[in-house]
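All of the numbers you see were taken from the coordinates with simple rules; none came from a lab. Computed from a predicted model, the values in this text were never measured in an experiment. Cβ atoms are built from the backbone, for glycine too; each structure is taken alone.
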Structure 1
Amino acid sequence: MLYKVTTENFFSIADVQEMSFVVPANAPKGLSCFRNSCADKNVRLPTIIGFFGANASGKSTILRAIISSMTFALHSFDQGDHISSWFQPYRQEDWWDKPTKIVIEFEGRLDSDMPFIRFRYELHIAHRVQDFSNKAVLYEALLYAPKGKYRRLFEREGQNFYFGNEFGISSSSEKKNSIRTNASVLSTLAKLNHHQSIYLNQFIGMWQTNIIGFGRVQQKNMQWLSVYAQDKVCLERLNRELRRLDIGLESMSIEAGPKGYFAKLNHIGLGDSVFLHEESAGTRRFIEIFPHLHYALESGGIAVIDELDTDFHPLLIPELFNWFSDLNRNACGAQLLFTANNPTVLDELEKEQIFLVEKSSGQSTHVYCARDIKGLRRDLSLMKKYLSGELGAVPHMG
């Protein structure tokens, strides 16, 4: 699970925006939406975190900061030429020559037989004013805290590299010569069969998301239907949920045609199947997003979902939240981060789970947690408070 995200000079974000997800000690005990950290039993973290605000306020930008930095750590060796689209500065002249800085603090393992520990991944990307497509790593570091204090696994300043003893590679290793200015240490060393890098890449690779680049993933049906075709367990879990949601659906089957995979859905009382494109937008959206949630719950990973509430009935959102709050369904400690526009979702969350995002005209994105709003009581309808403007982060008309 994530502990903290810090972002600076990234798209609509200018000044440092720090989002700590650690639940304060004075928050009520026993709430199923909070879970003890696997790395530190004295720390509680939310299993669900939502970002709310007006359109174009920067909600998706926050999720993109997380995904862009993790994608860089995983795939930049193969996709280094594409990092210019992952990282752009705030579009005001004073910020063009300043680096983008992203820090992600999360829990994980160095190896499968080791306990969970807290990690801190920090990435600074340098921009060139005359060529925004030409990016380079100014600073990159991975720290871990086996005994409470952070220690270096690796650190780079430009093309100068330093490795900690626990990382299993010497600072004089020739492998560091393969690390390009536009590629991650982790991504490169994993390609060179460095054991710790391979394991960390596999661990981070369990994170799930429906966003890439500038928006939600726009995939052809064949691309994500292949997931169901190749994973019968995932398909059966989906069918079980479709039946349980009582929308008249009995099952979905995947078949291979001359143009790739296609889906057929069987409805109670109908004599023939219905093709996927004939289904409602809500049903299609549920089928598309289900694998992300399923794999996060199975692996204990993190699901980062943009516009979770799009096309969904409001009563379906609490059901999805229950999957992450339930100790049996979420036995591995998965976490869901999402953006939403439907204010009814607010009443399904505690104030420690709600982050509000606002961007005044001509200003950059500002993020704050509802728990930090002075005098905000726990027993009130947060939806009503939000719609009245008392929490901020609402659109202003005219």
Structure 2
Amino acid sequence: MKNTIKPALLAGSAALALTLAAAPANADGHKFGSTITTYEGAVAATSLAEQWIKGELPNPKVTYDGPTINYRYASYLPGVAGIEKLNTQALEQLERESNGKIKVQKFHSQSLHPQREGFTAARDGIADYTACFMIYEPTSFNMLHGMTLPFLFDDSASATMTDVALYPKYFKDEYENLGVYLGRGMVTPPYNVIGNDKYETLADLKGSKIRAGGRMQSESLKALGAVAINIPSGEAYTSLQRGLVDGVAMNDPVFPIFKLQEVSKYHNDVSLFSVNLEYCVNPEFFDGLPDDLKTVYYNWAQKTNLALAQLFYERQSRRVRDAVFKKAGLEMIKPSPEERAKWEKIIAPVTEEWIESNEKAGRPAKAMLADLMANRDKFAKMNWNDQFQMVIDSPVKGVIDY
């Protein structure tokens, strides 16, 4: 069942009903992403993205025949991390698509700059491509926080496509105000909670200490009666082990990276909120590319965006449930649909307040959420391979102006 935002009470007497309607039944035999429950099914449904990242699809024609252009990629992750291995494959594909004219230099484990300094590093030319997460500059953003409102998305792929579709109109100005271009904006699957408290009812959440990261996450958890604890993800293991938190909110593929199943009893399938993860580009690098390589790079970034959402977040979300959580002996908890409806009702004021505060400031929050729902529902009706073909054929225009 698709999540629902209840009618939002806005400034004055005006009201706007923001209903996230269920996607219509699939009539052609294709499975929508959120309905695929097995790892094997996810592998089959993301085969086009896998072909692309392995270099098995035709590459664009490149006419530039000048010197090789160096491209510095900085990552806060070690090169052996699962998603980083996919990033490496995508960067190898950039070299192929540029006909070898873009040569990638990779710097892992914060060796080029600290993780939190991504915006500064890209703006000042220390890196050409690096993680520039909104959570590290939260007060610089307003509209982009809307992507993290509770109960918006069911899967990473549709959320990621929605994020990119909305970016030129709603998010671009505030992102580029920080002196960078957006390379890609990927959205995680909805966050679940792993830990030593189980959450079947609202009563279970009352007073439970849950690790969160970011303003909207904290507000959502507080609305549900939990106590939001803001700690870095790297401290989640010891915090659970010592009882400093009762649960940790993250997405399923990330829990095993921090080995949280080792110090947990329960996996709570609560699908609370998603988180957007932006990678930015040094403007001087992009603006200095020859015209045909600008197009190659621009289109590559959007394919990379969706490929990682599908191949890491969607595939691994399904793999780790059996291969990691159940194998570790975790009890798998999921609130009933009736209980879920209670959660949605009690958490609705978080969305209402976000809309009202932005509208008062002259920002089009109502219009953005209406566009978000329309795009999300359109993409949710597509199977993952069709989504990827759409990105190949029709990348979103205006993410970077050139």
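What to note about this one:
- Source structure (of 1, 2) for distance in nm of label points 7 Å out along Cα→Cβ at positions 55 and 359, computed value 1.3: 1
- Source structure (of 1, 2) for relative contact order in percent (Cα under 8 Å, 6 or more apart), computed value 26: 2
- Of the structures 1, 2, the one that 22.5 was derived from, the read-out being Kirkwood radius over Cα pairs in Å: 1
- FRET efficiency 1/(1 + (r/R0)^6) of positions 271 and 319 (r between Cβ atoms, R0 = 25 Å, to 0.05) - structure with the largest value, from 1, 2: 2
- Identity of the structure behind -11000 (criterion: helix-only ellipticity at 222 nm (-39500 (n - 2.57) for each DSSP H run of 4 or more, over all residues; to 500), calculated), options 1, 2: 2
- Comparing distance in nm of label points 7 Å out along Cα→Cβ at positions 71 and 191 across structures 1, 2, the highest value is found for 2.
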